[in-house]
Structure I
Amino acid sequence: MLTGRTALITGGGQGVGQGIGLALAAKGANIVVTGRTLEKCENSAELMRARGVKSLALRCDVKSEADLQSVVDQTVAKFGRLDILVNNAQEVTLGPLLSIADDDFEANFQSGPLATFRLMKMAYPHLKENKGVVINLLSSVMKRWDVGKYGVYAAVKAATQQITRAAANEWGTDGIRVNAIMPHARSPALAGWMERNPKEAEHFQKSIPLGYVGECEEDIGAFVAMMCMDEARYLSGQTIALDGAQVFIG
């Protein structure tokens with residue numbers, strides 16, 4: 001169980017972030033939900049309170065260093081501790097490399113690896129104090145042979161993977177565990193993509209050996225909650241594909 005611990009989740013207003021928050025709440029953790037749209041975060045926080053825990057909703061643009069520091073400060077002020085950090089928020093720009101403007105690439109980088117890097121450093125003193133856990137969200141697009149129009153997305157996720165590995169090595173002596181997941185989840189974003197691209201979506205789903213796209217809470221969130229528990233105390237520095245056996249990390 002995670003009773004008495006506090007988790008901070010970026011991009012927790014919907015989709016995978018919300019699913020992770022609900023699963024952590026089911027294990028007793030208090031949840032801080034952040035995102036650019038406060039109303040969505042409030043809705044998520046209410047769902048988590050229904051699980052019997054405390055939850056705080058905060059507006060945060062992860063591209064803003066001031067916003068990131070503010071949510072860490074407010075989390076500790078409200079709950080007195082920070083045990084679990086989930087870096088989920090990420091802007092996504094898809095398309096061939098020649099079609100993507102520098103500003104779009106920079107926005108993807110700022111909201112992904114740079115935001116993750118900043119927030120991990122800000123949370124570090126609290127995570128060290130409580131022997132905490134960091135979970136960073138990646139994507140199996142990093143391992144696709146036909147990366148095509150996903151190139152920029154794959155690039156920034158690959159950068160986040162290396163930050164994950166570095167932190168696991170550097171902070172292990174502090175008792176901090178750092179891992180990453182590459183999930184397939186039926187989030188609003190993926191559901192929208194499947195609706196807009198039915199032929200590609202059909203092929204995508206058929207390429208998953210287990211035969212379905214994971215659920216945000218039951219398949220992704222539940223596994224993340226397990227990763228955060230004491231029973232997983234020896235798990236660190238790893239990238240785990242939660243994708244029904246679709247990709248081979250190698």
Structure II
Amino acid sequence: MKVLAVIPARWASSRYPGKPLADIGGKPLLQAVYEQTLLCRSISSVLIATDDERILKAAQSFGAQAVMTSTECASGTDRVAQAIRGIEADAVINIQGDQVLFDKTALTDMVNELEKGCSMVTVATEASAEDAADPNTVKVVLDRKGYALYFSSAPIPCFRLPGHAVMLKHVGIYGFSRETLDRFNRLPQSPLELSESLEQLRALENGIPIKVVIASGAFHEVNTPQDRVRIIKQCRT
């Protein structure tokens with residue numbers, strides 16, 4: 001199976017403009033994500049998709065293959081779908097451009113699920129108490145077969161009776177069969193997607209099942225300037 005990884009990177013983040021080029025240990029954040037992705041043996045090739053010339057030039061400067069996409073893309077996945085038009089791939093992995101550290105074993109597990117015939121797959125880890133209270137952290141609840149029931153920035157499930165379930169933190173890495181990605185891109189943004197500002201809800205609202213891989217390794221993403229400072233401190237210790 002030919003698996004293409006695409007890293008969408010836009011300049012105009014509401015919480016952190018210019019985030020893909022933020023310095024992380026002497027290199028742009030985007031470069032750190034790109035180099036980690038290259039280490040994943042289950043990935044055939046890596047592409048950066050952006051809507052900004054500054055990001056495009058930076059990506060080319062560190063040797064990445066990069067393409068320009070429209071500024072009108074509704075989500076990162078829509079940007080990925082636009083970027084791969086005319087490129088052959090059996091499956092596509094969407095790796096967020098702010099995912100500065102991720103468990104590469106989880107990517108292999110995602111590819112395995114796609115090879116088994118899953119239409120769409122993503123990742124979750126057990127949430128901490130800090131994650132539960134953080135509105136910037138997305139949570140996910142699953143059915144008994146490991147498929148997503150719902151995603152939310154709210155603390156789900158609500159533990160009226162603790163001890164029956166664990167809270168899971170969603171990690172924004174997605175895998176799609178090529179057919180599913182094309183279908184997702186043709187769908188209009190959905191009511192829950194617009195309400196929660198979570199693109200994966202578009203899939204659930206349209207009957208696309210999302211398998212969730214539970215990962216045990218570390219994941220760190222940069223959502224705000226404070227996240228960048230925290231990660232740099234961790235790297236120095």
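Derivation of every value follows stated rules applied to the coordinates shown; laboratory data play no part. Everything numeric in this text was worked out from a predicted model, so none of it was measured. Cβ atoms are built from the backbone, for glycine too; each structure is taken alone.
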Origin of the derived value 24.0 (mean count of other Cβ atoms within 10 Å over residues 177-184; candidates I, II): I
At a computed 36, 9, 6 (semi-axes √(5λ) of the Cα gyration tensor in Å, for residues 161-200 alone), which of I, II: I
Which of I, II yields -13500 [helix-only ellipticity at 222 nm (-39500 (n - 2.57) for each DSSP H run of 4 or more, over all residues; to 500), calculated]: I
Structure (I, II) behind the derived value 10, 36, 37, 15, 1 of P(r) over Cα pairs in 10 Å bins from 0, in percent, for residues 25-152 alone: II
With distance in nm of label points 7 Å out along Cα→Cβ at positions 33 and 185 derived as 1.8, matching label from I, II: II
Structure (I, II) behind the derived value 2.9 of distance in nm of label points 7 Å out along Cα→Cβ at positions 1 and 41: I
Top of I, II by mean count of other Cβ atoms within 10 Å over residues 17-24, largest first: I
Comparison of I, II by distance in nm of label points 7 Å out along Cα→Cβ at positions 49 and 97 - largest value held by: I
